[in-house]
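Structures incoming, each one as C-alpha cells.
Every number in this text was worked out from the coordinates using simple rules, so none of it is lab data. Every value quoted in this text rests on a predicted model; they were computed, and no experiment measured them. Cβ atoms are built from the backbone, for glycine too; each structure is taken alone.
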Structure P
C-alpha cells in the first residue's frame, strides 16, 4: 500500500521546518525549546509521513532510508542511561522511499536498507510527535558536495509537500562544539558576540529571502566562519531553504543562543 496521497488528493501544502536540535537530552527535557517544538507540531496538520534531513547522516552520494522498521540509533556518548533507553518506534516505508527516488534524476538518490533514525531525527520527533504514528524516513547528506548542490537537490522533494509529507531539516545554524562555554551551559540565552552576530546574519538573509550568500558562508566574515567550522549541522538548513516557495511565510522560532557557541534558532516555512 502506498502511504502518500497523489497531489490531486490534497490541496494543502505541508510546511517545512528547520529545527535547531541541540543536545540529545532535548529528547527528554521540558524546556523552552521542546515546548516550542510541541507548539509547532500542534499548529500544523498531522503529517501522513515525515522525511528528515539530519546533520548526523553524512554519506558519499545521496541515500534515503527504505526499511519498514527503522532502528533508533543512539549515536552519542557520555549521556545518562535514560537517554540510551529511548526508542522512537515509528515505521518506515519502502513505498515512500521508492516514490521519493522517482522524483530525482536516475541514479541520483539511492535506497538504503541499513540506516535507521539517528538522534538528529528522533530527539526532535520524540517531543513533537511522541506517538510515533507517522512513517518516518531520513535523507542523507552527500558530504562531498557544496551547499549550492544541496539547495538544488532539495527542490526535487517539493511535490512531497502536496502529499502530506512533513520535511524537516535538523541541525544548528551556529554550531561550534570546540568553543562551547561549559560553565555557561545552563545560562539562558548565552552567546559569544560572534555567535550572536552570526545568528542575526542568518535571520536577516533568511527573512530577506537572500539565500545565495549563505552558500559561500566563509565569505560572510569571521563570525560565520566560527559558527560553521564544519558544515554538517548547516546543510540541513540549506535543504529547508531549498523548499521555500515564492511568497510563503517564513517564521523564526526558538531564537536563542546557548553555551556561547551554539544556537537553537529554527524556521517554519509555510
Structure Q
C-alpha cells in the first residue's frame, strides 16, 4: 500500500520511473505501473523485472497510496472514474496534466491531491518541477511527493494562480530556449563558413556554460552582460538589438501560449 503508482507509461511516465530508480528515491519493488499500451508495459517489465505491473488502473489504485497520473489531459477524467471508486480516501492523487485544475481533481476525490508540472530536463536530473498542493493535503503527503520529485531536479511550490506562467518558464522553457539556441546557430551559419553541426555545438555549449556560470557565481544576468558587453564593443551592439526587439516578441509569444494553456484539457 506504500507503493507509488504511475498511470501512463509514455514519455513522462517512463522518465519518472527511470529517474526515481536512478536517484535511489525508490526501489523497483516500490513502484507499480499501469498503461493502456501492452507494448509499453512489456518494455517496462523487461527493463525492470521487479516493478509491479497492474492489469488495470483500478488494480493499481488498490495497491498504491501515492498515485501519479501521467496521461494526457483529455484522459484524466476517465482515469479518475476508474480509480476513485476503489480507493478508501487515504490515498494521494498526483496529476501531471496541464489544464486540469485542483478544483476538478477535488470534485472527483476528496482526499489529498496535488498538481505537478515536471520538465523534460528532469531526464538528466536538471531543471525545476512545479508543485501545487490541494486544500486537503497533509504534511506527510506534501513532503513525500516533494521529496520524490526533488530526486530528479529542483522542486518549487507555487500557487495555482501562478502555475500557468511558471509552467511557460520551467516546463515550456526548455523548448523555447532550444529554439533560441537553434536561431543563434542558424545566424552563425548564415554569416560565416561554419558548418551547421559545428555552429549548433558551439551554441549549445555556450548556453550550458552561461547557465552554469550564472548559477555558480550567483551573478544576475545584468552583471554578466556588464562584464561581456564593454562600451562600444561587439556584444553591446547585440544586446542593444535584443533589448529593443525581444521584449515585444516575448510578450506576444507568452500571451499566445497562455491563451493556448487555457484551452488545454477542455
Structure R
C-alpha cells in the first residue's frame, strides 16, 4: 500500500478552505511501478502471468488481514449506510421499476449475511487494476485509492476481482472455455489471498451473490457520477449489469457453462 506522507506540521491530513468549501488534503508516496494498461496489458518480461494473478490476490489478502486486526478511531460507513432502498429508490429513475425490484431483492439477501470479524470489516471497495501499480522488476504490487473504503464483506473485494477477470477472457468465444479461464485466474488469486488470510468456505460459496453486489455498486456509481455532472446516465454502460440482476443471469459465465 502507498505510504502516507505527513505535512511539514506533522499531520496526516490538512484542512483548508477554497471558494468557501472545506477541503481536506493528504499526500501519499508515488506507488512504484505502473498500471497494467500503461504497459499495454503486458506483464513483466520473463515472468509468467500466473505470478500477476497470485500477487493481486496476495495483496488483497494482506489488506484484509490488516483489516481484521484494525481498531478504528474514526468510523467509516457501513455497507447499508449507503446501499439501502431509501437512498437507492431516489437514485434509480422511476421508469426502471424492474431494476429497483431486483436491487431490493438482493438487499434483502445481503441482510441475511453474517457480519462477524472473520468475514466483515474494512474493505477497499474498488479493488481493480486501475488502483494498483506493478513493479515490473519484481512483480510487487502497491495498492492505492482507498477513497471508497467502507465496512463491508471481504467477499466483495474478491467478487470484484472475479468480474475484472472477464477482461482477460472476453476474446474467448466458447462460453465453457471462457468460464474455465476465469476460474483459473480466480483460483490463482485465491491461492495468493490465502497466503495472507482466509475466509470461511460458506462465504466463498456465496460468490455469485457478491458478484451481484458488485453489479449494484457499478450501477450506483454510474448514476451518482452522471448526477454530479448534471448529465443523463449512460444506460448502455450499465444495461448489462441491470439485465443480469433483473433476469438472474450469471455474470460473465459464473455457474454452469452452456
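Data table
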item	result
Identity of the structure behind -7500 (criterion: helix-only ellipticity at 222 nm (-39500 (n - 2.57) for each DSSP H run of 4 or more, over all residues; to 500), calculated), options P, Q, R	P
If relative contact order in percent (Cα under 8 Å, 6 or more apart) is computed and equals 31, the structure in P, Q, R	P
Winner on FRET efficiency 1/(1 + (r/R0)^6) of positions 86 and 238 (r between Cβ atoms, R0 = 30 Å, to 0.05) once structures P, Q, R are ranked, highest first	R
Given 19.9 for Kirkwood radius over Cα pairs in Å, calculated: source structure among P, Q, R	R
